[in-house]
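There are structures below to look over.
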Structure 1
Amino acid sequence: KKKILPCCVYAEGEYDIDGTFVGLPVKLGRNGIEEIVQISLTDKEKKELHISAGHVKELCDRIHELGHL
């Protein structure tokens with residue numbers, strides 16, 4: 001049975017987030033993630049999601065600069 005669960009994924013435009021990892025709702029199947037599920041978010045939730053994604057991107061960029069990725 002397929003379930004929708006939160007999962008860290010590489011966003012490529014979903015929720016207007018591109019090029020970073022972020023926790024999003026996904027449909028999981030036997031072979032892993034089948035799709036990223038778009039749900040309605042309030043303006044506040046969208047803002048908080050983008051802030052969170054921005055922090056993750058900054059951290060990944062910094063780690064990359066240090067040569068660890």
Structure 2
Amino acid sequence: MTRADAWPVVNRPDTEFTYILSGRANLTDDASGEVVEIGAGDLVILPPGWTGRWDVIEPVRKVYAIY
């Protein structure tokens with residue numbers, strides 16, 4: 001089951017370039033098991049093929065580009 005504040009990403013088909021404006025979330029990388037907390041001011045790049053999970057801790061506002 002997917003909640004509004006948590007969702008999986010499976011074999012991402014493109015690159016997501018994200019700048020976090022506010023809020024906090026955990027990103028879990030399925031390949032390594034690494035969990036990284038991201039928050040305001042962080043830049044995140046998720047490459048093609050990335051598989052993992054977003055778990056929102058506080059509502060997130062972000063600016064992003066997908067290419």
Structure 3
Amino acid sequence: MIGYVLQHSLSSGKPVSIIYEAKDGILSQRRVTVRRMDENTALVWCHYKRAVRTLKIANILSAEKQKEYA
């Protein structure tokens with residue numbers, strides 16, 4: 001499921017919400033747009049940090065599409 005949501009962001013250019021566990025165990029909620037992906041990592045634009053980040057896909061605990069409003 002997480003892979004599907006990340007792939008959707010990559011193909012559509014739309015942001016997704018994720019919960020990420022950093023290597024020190026700290027959890028964070030982020031709004032990201034996926035720029036590139038391989039089997040282990042995702043290169044994302046983090047809207048909170050306003051910067052490019054490389055995230056380990058295994059550390060993404062949840063991912064969901066952003067709701068669209070009319």
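What follows draws every value from the coordinates through simple rules; no lab data is involved. The structure presented is a predicted model; accordingly, all values stated were derived computationally and were not measured.
Values computed for the structure shown
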| quantity | calculated |
| --- | --- |
| Relative contact order in percent (Cα under 8 Å, 6 or more apart) - highest-scoring structure of 1, 2, 3 | 2 |
| Structure responsible for -11500, with helix-only ellipticity at 222 nm (-39500 (n - 2.57) for each DSSP H run of 4 or more, over all residues; to 500) calculated and labels 1, 2, 3 on offer | 1 |
| At a computed 22, 57, 21, 0 (P(r) over Cα pairs in 10 Å bins from 0, in percent), which of 1, 2, 3 | 2 |
